[in-house]
Every structure is written in C-alpha cells, then in structure tokens.
Structure P
C-alpha cells in the first residue's frame with residue numbers, strides 16, 4: 001500500500017509541475033524544479049533499498065549485505081550514465097558472483 005501511495009504522490013506531483021506553468025503562465029523556480037526532478041529516482045531507490053535489506057536467501061550467508069553491495073554496483077553505474085541494461089546486468093552479476101563465493105566458503 002505504501003508503494004502505491006508513493007507512486008501516486010510522485011505521479012500527481014509530476015503532473016502538477018507540468019500543468020502549473022500551462023495554466024498560470026508562470027514558471028516554477030529553478031531550485032524547486034531541480035529538487036522535483038529527483039523525486040521519482042528517490043522513490044525507486046527507497047523501494048530498492050527496502051526490498052534489498054529484507055531479502056532472505058538461506059543458501060547465501062549474509063544475503064542482505066551481498067544484496068546491498070550488488071545494488072550499490074548498479075547504482076554507481078547508473079549514476080555514472082550507463083544504460084539501465086548495463087547497470088542492472090552488472091548488479092545481477094555482482095550478486096551471483098558474491099553469493100557463489102560466499103556459498104562456496106560456507
């Protein structure tokens with residue numbers, strides 16, 4: 001339910017930022033527009049971190065730590081301008097490699 005509310009809030013906020021200048025003829029201040037541009041990414045990052053920390057994989061020791069590290073790899077690549085496919089692929093590959101290494105050690 002919280003996820004749905006977050007998506008609705010971001011969606012309605014996004015529509016308001018697009019429609020407000022059309023209806024009033026005024027521009028939104030640059031500082032507010034810059035902050036609003038990060039709202040969608042903040043919601044996605046929050047959901048990813050929450051679901052990553054709650055991961056339960058009995059075959060991998062310290063599964064949440066491995067998940068956080070692999071998601072961090074994906075976030076760094078995405079932040080540096082790589083495509084979504086490359087970022088997600090690298091994050092998945094990092095998880096598989098770390099999980100296999102830890103499972104082999106344990």
Structure Q
C-alpha cells in the first residue's frame with residue numbers, strides 16, 4: 001500500500017475480516033455445505049479486490065478476531081502465519097473451534113522449543 005490507509009479504510013478492512021469470519025463460521029455451523037479451501041481463497045481474493053488491503057491483512061484480522069473470540073492470546077494471526085504444512089492460515093478459519101485451538105497450541109509449543 002503506497003499511502004497510509006484512512007480511518008474509513010481501516011474500518012472497511014475490519015468489516016471484510018468480520019465478513020470472512022462470519023462466512024466460515026456459517027460454513028462450520030451448517031456442516032452440510034461444501035465450502036472448501038479453494039472457495040474460501042476465492043472469497044478472500046474478492047474481498048481484497050474490494051479493498052486497499054491485501055488478502056493477507058484481511059485474513060490476519062479475521063484470525064485475530066477468531067482467536068479473541070476463543071479466548072486466545074493476542075498474536076494468534078502471527079503464530080498461524082508461521083505455520084508450515086498442509087493447512088494455510090486462511091484455511092484454519094474452516095477448522096472447528098477445538099481444531100483451531102489445537103493448531104494455535106501446536107504453534108506455541110513449536111516456537112517454545114526454538
């Protein structure tokens with residue numbers, strides 16, 4: 001981003017992050033839908049196209065919101081950004097609450113060993 005985002009743009013990014021969180025929460029609650037990683041990537045990409053923010057920033061904010069909602073420490077998005085493996089940080093939004101907590105806990109343990 002070339003210039004500092006305005007307060008309204010920051011608010012918009014928060015709304016996009018909230019929308020991403022609500023979409024994935026709805027998919028988790030419904031349980032019968034077919035929202036997969038590629039669908040979620042497309043949704044996040046479309047949100048980013050509607051914003052001055054990159055997809056990664058919107059995803060990071062969505063992860064932070066989810067972490068706070070689950071009572072996890074601040075920096076959840078930063079932890080998940082360091083994750084390597086089959087699941088991307090964006091895809092962790094599709095995990096159940098327990099799986100999400102376990103994923104964050106695993107990252108905390110791994111970083112504690114370094």
Structure R
C-alpha cells in the first residue's frame with residue numbers, strides 16, 4: 001500500500017516537471033510565431049495565456065496517467081526532475097533570458 005502512494009507522488013512530481021516544460025516552450029513559441037499565438041487564443045479578452053494554461057494542464061493530466069502506469073520508484077530522481085524543471089522554467093520566462101531566445105527563433 002505504501003508503494004502505491006510513492007508511485008502516485010512520483011507521478012505527480014514528474015507530471016509537474018513536464019507541465020512546466022510544456023508551458024515555457026509554448027510561451028516561447030507563442031511569442032516567436034504568430035500562428036501559435038493565434039492557436040492559443042481561445043478567448044480573445046484573456047488572450048493566448050488561457051491556451052498556455054489549458055495545454056499545460058492537459059500535459060499534466062496526460063503525463064500523470066502515463067507516469068502512474070510506469071510506476072516509477074525513485075523519489076529522488078522525481079524530485080530532481082521537478083527542481084531542474086522549475087529552475088529552467090524560471091529562467092525561460094524571465095525576460096532577460098526569454099527575449100533573446102525569442103529573438104533567435106524570429107531571426108531578429
């Protein structure tokens with residue numbers, strides 16, 4: 001019974017890391033390419049931010065189910081995945097890092 005809880009916790013940690021990664025990658029693509037921005041713009045008063053949250057949430061749910069089926073045992077690895085994903089997320093949405101990456105993709 002205790003192992004089942006560990007598997008679920010590990011699946012949540014991994015899914016959170018995947019969700020953060022999906023968010024920052026879509027965020028960069030949205031700023032670099034207008035079609036991506038238009039695709040994410042479900043509700044114009046909110047803008048493409050709603051699409052970012054919807055796809056990040058879907059990525060979390062899908063990856064949670066996938067990682068639950070895999071029954072990952074190492075909580076240490078799951079913790080490091082989430083920690084590294086969180087640090088990369090912070091850096092990739094931070095304007096001094098974010099803007100040059102968008103500039104590289106757009107060719108500016």
Out of P, Q, R, which one gives 2.0 for distance in nm of label points 7 Å out along Cα→Cβ at positions 71 and 87 as computed from the coordinates? Q
Where does the value -21500 come from, among P, Q, R, when helix-only ellipticity at 222 nm (-39500 (n - 2.57) for each DSSP H run of 4 or more, over all residues; to 500) is the thing being computed? Q
Identity of the structure behind 27 (criterion: relative contact order in percent (Cα under 8 Å, 6 or more apart), calculated), options P, Q, R: Q
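Here, each number is a calculation from the coordinates, and none is a lab measurement. Computed from a predicted model, the values in this text were never measured in an experiment. Cβ atoms are built from the backbone, for glycine too; each structure is taken alone.
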